[in-house]
Structure I
Amino acid sequence: MNNFAQRTLTGFLFVVVMIGSIVLGQTVFSVLLLIITVLSLNEYVNIVSNDKNQPALLPTMVAGSLGYTLLASNAMGLISAEWLFLIVPILFILIIIELWRNKPFPFNNIASSWLGIIYISVPFGLMMYFFDPVILSGTKHYGLVLGFLIILWLNDTGAYLVGSAIGKHKLFERISPGKTWEGSAGGAFFAMLTAYGLSFIFVQLGMVQWIILAVITVVFGTLGDLAESMLKRSLGIKDSGNILRGHGGMLDRFDAVLLSAPFVFVYLALFCR
């Protein structure tokens with residue numbers, strides 16, 4: 001199978017699994033996101049580890065998974081908000097663990113572990129609130145999280161197609177030489193058009209609210225893509241992993257989600273109640 005066919009098949013299966021889990025409901029999607037969180041944390045620790053930076057793999061994965069689980073459980077109404085305070089001691093236990101690891105740069109390790117949890121576990125946990133009636137008045141519904149991902153995917157697809165066809169002016173050459181302003185504009189156009197269409201399907205938000213959500217998603221999704229490129233460039237690697245054939249690793253696939261989800265969450269919580 002050539003690379004294009006492999007990439008297409010992997011992308012198709014990825015989309016089917018994501019959409020299927022979302023439509024099946026919050027519980028199924030929460031399990032999938034937990035698996036993705038664990039795989040992403042494992043990938044993150046492996047790529048940032050070097051002679052001067054050796055975050056503890058298992059403690060980081062356990063702490064990050066617990067943090068995600070607490071957020072997801074609260075979003076699903078299984079625990080009250082007070083239980084979220086457990087995230088604080090979970091983070092500080094990583095300092096205590098470092099006392100026994102006897103590594104040369106312990107606070108580099110702690111900082112890397114904390115960054116991984118904030119960068120990966122928190123955004124995935126916040127995505128679970130997109131179903132939550134505390135944010136949207138009414139019953140739980142998959143429309144927002146599905147719409148959010150569709151906007152991201154169409155933005156990415158539009159940016160690639162337009163950038164490949166007419167892209168000339170570099171968006172951020174120092175970080176990602178392949179991205180262009182023309183591609184970004186094309187992606188934004190696709191995203192806005194998608195948001196307009198979604199406003200007629202998922203009426204939990206009005207048209208203007210969907211458009212604003214799309215703007216936030218496009219801006220911070222693009223910055224998230226650039227942030228992950230910055231991480232890889234600083235480490236001298238091309239892909240964060242190879243778990244998704246033709247698409248790289250988990251961080252490569254979810255880079256836009258990780259930075260845009262927190263901003264979309266705040267928008268929904270403050271302005272779409």
Structure II
Amino acid sequence: MDQARILVVDDELPILASLRRLLAFEPYEVLTTEVGARALEVLAAGNIAVVLSDQHMPGMEGVELLRRARELAPDTSRILFSGHIDIDLLRAAVNGGEVYRFVTKPWENDEVLAAVRQGVERWHLLRQNRTLREQTETQNDQLRRFNRSLEELVAARTVDLDRRTSDLDLRNRALVLSQDVLDRLPVAVLGLDPQGIVALANRLALVAFPGCEPGERPVLPAPLRALLATSGAGGAVAARTMTTPLGELRCEVQALLDDGHHRGSVITGTPLITDPGTDL
């Protein structure tokens with residue numbers, strides 16, 4: 001995991017020195033500056049996990065600095081500290097997303113350390129969330145390309161007897177490849193036929209939903225059974241958050257319909273990574 005970088009902004013050198021000493025024994029790289037414009041340059045150029053800014057500084061107040069910091073580095077956790085501040089301004093800044101935490105001056109060391117640690121954890125979670133989305137998009141793109149290739153292969157079949165054996169082998173290899181792609185997805189996928197028998201299950205589905213082996217009638221938890229019962233009308237998706245052996249998942253159920261005829265159901269479970277932000 002990359003070492004988190006902390007940026008401290010205050011026009012008073014003793015304050016910068018005091019916060020640097022406080023953070024000296026934390027596993028962070030600490031940067032300091034007295035000028036808001038310089039802080040924006042650092043945010044634009046570097047990978048900053050947390051920025052702590054004083055509110056009352058010449059040239060640029062802290063709330064304005066953190067608002068612009070959000071535009072330059074949206075994942076960076078923004079902490080404002082001040083001895084006195086307009087509470088309405090602070091509430092608007094926090095609720096508007098410019099400020100993640102507020103710390104009063106003079107501060108309690110434990111409060112500052114807790115705010116910084118939570119900010120760093122939030123930064124890591126947001127980066128992990130982005131990585132998961134990118135991986136999911138990549139896997140989905142691979143699956144779409146595979147499906148297009150498979151459709152092209154199926155469209156090229158002939159009724160020639162000698163080719164049927166070859167086609168069967170090709171389809172078998174395609175099914176193996178399809179299962180491999182499904183097993184690599186960061187999403188649990190479970191498919192049920194019209195009789196409720198498991199037709200397919202990827203690796204994560206077997207962990208998230210024990211007792212759902214292909215070819216068998218699944219042992220589904222009550223919340224999933226309820227989703228299956230409410231899905232189906234017009235192919236609508238039914239969804240809810242569930243706790244599973246994989247952790248918190250957003251589970252979705254969609255009935256597969258063909259001219260109004262039920263052809264089965266697909267259940268997906270997507271891992272949740274939440275932003276522990278603060279609101280007033």
Structure III
Amino acid sequence: MRPIVFMTDFGLRDPYVGEMKGVAASIAPGAPIIDLTHDVPKFGIAYAAYVLRLSYRYFPQGSVFVVVVDPTVGSERRALAIRGRRYFFVGPDNGVLVPAAEDDGIVEVVSLDPGRAGLPRVSPSFHGRDLFTPAAARIAAGADLRALGDPVDPASLVRVEVPPRVPKVSGEGVVTEVFHVDDFGNVVTWASMRDVDELLGLKIGDVVVVNGVRCRRVRAFSHVRPGECALYESSYLLAELAVFMGSAAEALGVRPGDKIVISWPTSR
């Protein structure tokens with residue numbers, strides 16, 4: 001039985017995640033059920049797509065990923081099941097699945113037919129429970145994708161941009177944007193750390209100014225003193241900012257989408 005891996009923006013306060021797991025256990029009893037995360041920022045399609053692309057490879061081959069970050073549920077957007085070379089991906093056709101599926105290598109895509117893939121009654125507002133999870137559970141139990149829907153040309157899939165994005169260079173310095181702020185207040189940018197290092201000629205130990213705050217280029221955020229700002233390469237290879245034992249988002253006064261300027265101090 002293939003593992004089923006859930007990823008949503010639902011949080012855990014409401015019964016939605018539990019109901020999805022109940023459906024999965026009913027259709028594919030014995031399939032391992034794993035939570036990737038249910039704390040994707042609300043409607044955060046690009047963030048979910050990015051995290052899925054980076055995370056899927058750490059799961060057993062054959063795992064079936066159910067991704068429900070779906071602000072247009074109930075519209076004409078397609079519901080998809082994708083078979084990659086080693087993994088399966090189920091969710092809305094809004095770009096959230098494509099970076100991971102293309103990284104794995106798309107073999108086959110179907111548009112899910114509610115009558116073949118879903119529960120007897122499919123709510124127009126909860127495809128996660130009534131369509132995506134039943135389809136994923138059937139795949140986990142060995143169903144062929146074409147038993148669940150009609151073939152789709154992979155070239156027609158909706159796509160979404162995910163990091164890295166090459167930063168700009170201006171008189172201000174290297175300019176990028178905040179991609180994500182995590183629960184620790186760490187600021188993840190759109191830029192790869194390699195690009196920032198090369199554009200500024202940075203090396204470990206250098207001090208830069210980020211949105212007016214002095215930060216040190218280090219290997220890990222623990223290499224600065226408590227309260228100091230660190231610029232380092234995240235586990236996902238992006239330029240990330242942290243305040244050791246504090247919040248970089250508060251120190252820099254930024255949130256997702258805000259501009260980040262990294263420059264040398266005026267006196268070096």
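Here, each number is a calculation from the coordinates, and none is a lab measurement. Model, not experiment: these values are computed from the prediction. Cβ atoms are built from the backbone, for glycine too; each structure is taken alone.
Observations
- Distance in nm of label points 7 Å out along Cα→Cβ at positions 61 and 141 - structure with the largest value, from I, II, III: II
- A value of -5500 for helix-only ellipticity at 222 nm (-39500 (n - 2.57) for each DSSP H run of 4 or more, over all residues; to 500), calculated from one of I, II, III, originates in structure III.
- At a computed 3.2 (distance in nm of label points 7 Å out along Cα→Cβ at positions 21 and 37), which of I, II, III: II
- Origin of the value 1.02, where Cα Rg over 2.2 N^0.38 Å was derived from one of I, II, III: I
- Largest in distance in nm of label points 7 Å out along Cα→Cβ at positions 149 and 213 among the labelled structures I, II, III is structure III.
- Source structure (of I, II, III) for relative contact order in percent (Cα under 8 Å, 6 or more apart), computed value 12: II
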